[in-house]
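Undergrad: Some structures to go through are shown next.
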Structure 1
Amino acid sequence: MFSGYFPESDKKEIVLNDMEPDCLKLILDYIYTGHLVVNHANVQNLLATASFLQIDWIEERCCDFIVKALDANNCLGVKKFGENHSLPRLEEYASEYVLKHFQEVTRSDEFLSIPFDEFHKILENPELYIYDEEALLRSIIKWIDHNPAERQQHLTQLVTKLHPACVSNKLVQSINMLHDDKDCRDWVDSVSQSIDKMQWNIFVLDKMGRQPDFGKYDMTTGNMIPLSPFPLEAFALSFASQKHFLYVQGGCVGRSRRTCFYYNVYKNKWFSMPSMKEQRSHHRSLILDSFLYAMGGNGSKVTHRSVECMDLETGTTMLVEPMLSPRSSMGAVVCEQSLYVMGGETDQKSLSSVEMFDPRVGIWQSMPRLNVVNSYCTSAVTDNYIYCCEGLGSSMERFDLRSREWEMIEFTSEREFFEIFSIGNDVYSISSEEIARYYPAGNRWENIFYYPFTREWDTALAVELVNESSVVF
């Protein structure tokens, strides 16, 4: 400005508009001393000044500071700040935070001031993670109530971004605003219809990792439907579900991983989540309430006792009380508001021990031991029993939740169990050839589906979903 052919080069006094004197002084001091203190009080003004003066290093340092301080209460403001000051990196980080933590964001003061166009754009973004769509519906209503004169007209455009099967009819019926708006009636009717259109589907994921294919067995039509493949090749991963989300954690290719993904069944799409704290393979994951627990498994050099818990609403993870014994390849179920782990193995031996963890108490306690089943254990739970069996064997055990004892169930021939799981009070299994259902009355397994080709090692679970072909929305 002073050395080039600019009007300011001949002036004795220059006016720098929209610049804080203190920030300019900090930058001048930095230029001469190399010392700069960035804190919450000065970071935004310092960043704006550094951006204006094109001092990249200070700009980057300020952006790093703000990114580390991102939370649900400030991310919308930071996103707007990045847009206004042409800071694409800051805008990108803030936008990503909003999408991954939007449920928390809706409880902030900033959310109530968000303009419609931005709100609508967020709801349309395929990367948006919402754990509880009923909570999001309440947030939409709260946002409209904040300025009903201007926002009521946007009600239909917002609520129709929610899948009607993901909100309860009871909640929808209690919101008068939805019934008073004639444009919302089709969506409200779809919510009512979805109650009677639920059906069970069995999701099957290749656990060997050689071909990360993924499919859904429709129990109504008897068809196996291919779905969007799992994003990574991975062996010995975990599989869990709640609502219309499926979660896959860990696994290994060469070494154990910390990766975590979720799958939205209504969007047929996989999304990444925050990584686990530990590398895990041959472990188990369970969901209790709104928390995803990853237990045991093999790390890079050790079989874990450790247990970590992710809050599915916020994505934050913490280590909780470790199991009594290190174990991998074990069975695990949620029962009576507690986690049960059974069998498995360490590097040295197979295990027949059983442990139970009640998060309300916060400690693991020993339970009656298994009789025979131990390594490569898979399990399922019904109202009265926990079932356990090995990957290959001629018997199964079940734990009577009333008598608190294990009893043996012998089969006439050896069977293959890649995974067992429950649908209501029925137990199902998958193997290299079939999906089968167990009938306790006759102690027999009955095939319900034969694979067209031999499978190597799958994991599976069942989810109750709305039959979308019968619901108009």
Structure 2
Amino acid sequence: GRYIDGVEVIGGRDKILYAVEKYEIKEIYIAIANITPSNKRNLINICKETDCRIKQLPNMYAEKAGIISAGNLQNITIEDVLGRDPISLHQEDVAAQIKGKVVLVTGGGGSIGSELCRQIAKYEPKQLIIFDVYENNAYDIQLELKRRYPNLDLVTLIGSVRDARRINSVFETYRPNICYHAAAHKHVPLMEDSPCEAIKNNAVGTYKTAYAAMKYGCDRFVLISTDKAVNPTNVMGATKRICEMIIQTFDNMVRSNQEDKLPVLITHQLDIDLEDGEKVPAGSGHTEYVAVRFGNVLGSNGSVVPLFKKQIAEGGPVTLTHRDIIRYFMTIPEAVSLVLKAGANASGGEIFVLDMGEPVKILDLARNMIELAGLRPDIDIEIKEIGLRPGEKLYEEKLMSEEGLKETENHLIHVAEPIKFDSNEFLGHLRNLMDLAYRNAGEDVVQEIRQTVTTFRG
């Protein structure tokens, strides 16, 4: 009943559909500055029942008033549609752990690694080391952090976690207090076709990095794991389960003063002479090892979201592997803030499991993304089912059936009761896996993975 500059104010959200029809509205702008994600989602869902293009006020205007024009408005993103209310975390313990410390992030240029670097930078570490094999990503995050944190002591290093000499020199030179190990091959179908590379990078790379952490006095080693490690049906998930077993083995050996039982994994013949001299003496290690396991993150390099965006931009079809496939999704900043929280509260040996919220049907995700692009599913853009890829599951589990979940003080972070296994037997399997992988014996590697990970159903 009120007027603004002579234009009548029609009413609340209950009048949207009526107003669109009566006034032949073509575009809807969401201009509420401080709106919760769940409220925004409900509002978008009403607006999506119309054929209107939907735009929103950028976040920067929610924080400070600015000159707003139609050109400032942004398109609705899939994060807006799937987003849940932000996780409110008391991060004092994270700040206390990181402030004044030397922190290393392996895979620091990747989607998870770069967000780890962003969030770590704001807690004023003594030094932040980005380590990545891919120079372009490392360069991008280096430039961004230098611009945002000009006083940050930032070191950007190129190298592979497979290279024992390189990873040892990094730990020896910089002596990191905390290592976040995000470096990994993550694409499920690619690893099905290249299982030896998955072992070299994920399993052997994690072992070498974990060993260097122990050898050079790192206080805490945090492995970034995945829910695909739970009852794995693919090589990638099975190698990440092996990474978790490596973490559990190191933690067990350090706690029981048996560091000397951990072999130095050597992959080059000329290094053999160094093997005995490089072993860490019993009782000399103090590193705490933990793993944090979560599901898919929206917009990450391995996520389905960038693929769907590309397919929509090309006019379709949008390809689904199965109409009933379900995944858990979380935003990258949300996942990383929980990783830091879990890492700060660790006492060693835990596998933390992050609460991923409600599962999302990938078919609904595809339809939402097509509608957000102003197009109609199955009319403008075809949705095509192409069948499950090798090693892909319809449903993802957060836990192995043998594991129980214990609550932590934070209801979004749980601790898995780890499956018991024989560390010495496991180390024998790991040595075999490495030898087979470096001989590029693909079929034999997969067979050895089955022997190593008893829950592997691939």
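No value in this document is a laboratory result; all are computed from the given coordinates. Treat the numbers as computed from the prediction; the structure is a model and nothing was measured. Cβ atoms are built from the backbone, for glycine too; each structure is taken alone.
Undergrad: Supply the structure label, taken from 1, 2, corresponding to helix-only ellipticity at 222 nm (-39500 (n - 2.57) for each DSSP H run of 4 or more, over all residues; to 500) with the calculated value -7000. Walk me through the intermediate numbers first.
TA: Values: 1: -7000; 2: -11500.
Here the read-out was taken from 1.
Undergrad: Any idea which of 1, 2 comes out highest on distance in nm of label points 7 Å out along Cα→Cβ at positions 185 and 377? Before the final figure, lay out the partial values.
TA: Numbers: 1: 5.7; 2: 3.4.
That would be structure 1.
Undergrad: Assign the value 22.6, calculated as mean count of other Cβ atoms within 10 Å over residues 217-224, to the correct structure from 1, 2.
TA: Details: 1: 14.1; 2: 22.6.
Working through the options, I get structure 2.
Undergrad: Which of the displayed structures (1, 2) returns the greatest value of distance in nm of label points 7 Å out along Cα→Cβ at positions 9 and 137 on calculation?
TA: Values: 1: 6.8; 2: 4.8.
Answer by largest value of distance in nm of label points 7 Å out along Cα→Cβ at positions 9 and 137: 1.
Undergrad: Here Cα extents along the principal axes in Å has been calculated and equals 100, 60, 44, so which of 1, 2 was it run on? Could you put the intermediate results ahead of the total?
TA: On the way: 1: 100, 60, 44; 2: 85, 50, 40.
Of the structures listed, the value fits 1.
Undergrad: Could I ask something else about it? Given a computed value of 6.0 for distance in nm of label points 7 Å out along Cα→Cβ at positions 81 and 369, which structure among 1, 2 does it belong to? Before the final figure, lay out the partial values.
TA: On the way: 1: 6.0; 2: 0.9.
Answer for the origin of the read-out: 1.
Undergrad: Of structures 1, 2, which gives 14 when relative contact order in percent (Cα under 8 Å, 6 or more apart) is computed from the coordinates? Don't jump to the answer; show the numbers that get you there.
TA: Numbers: 1: 9; 2: 14.
Comparing all candidates, it corresponds to 2.
Undergrad: In terms of Kirkwood radius over Cα pairs in Å, for residues 257-448 alone, which of structures 1, 2 is highest?
TA: Numbers: 1: 17.3; 2: 20.6.
Comparing 1, 2 by Kirkwood radius over Cα pairs in Å, for residues 257-448 alone, the maximum is at 2.
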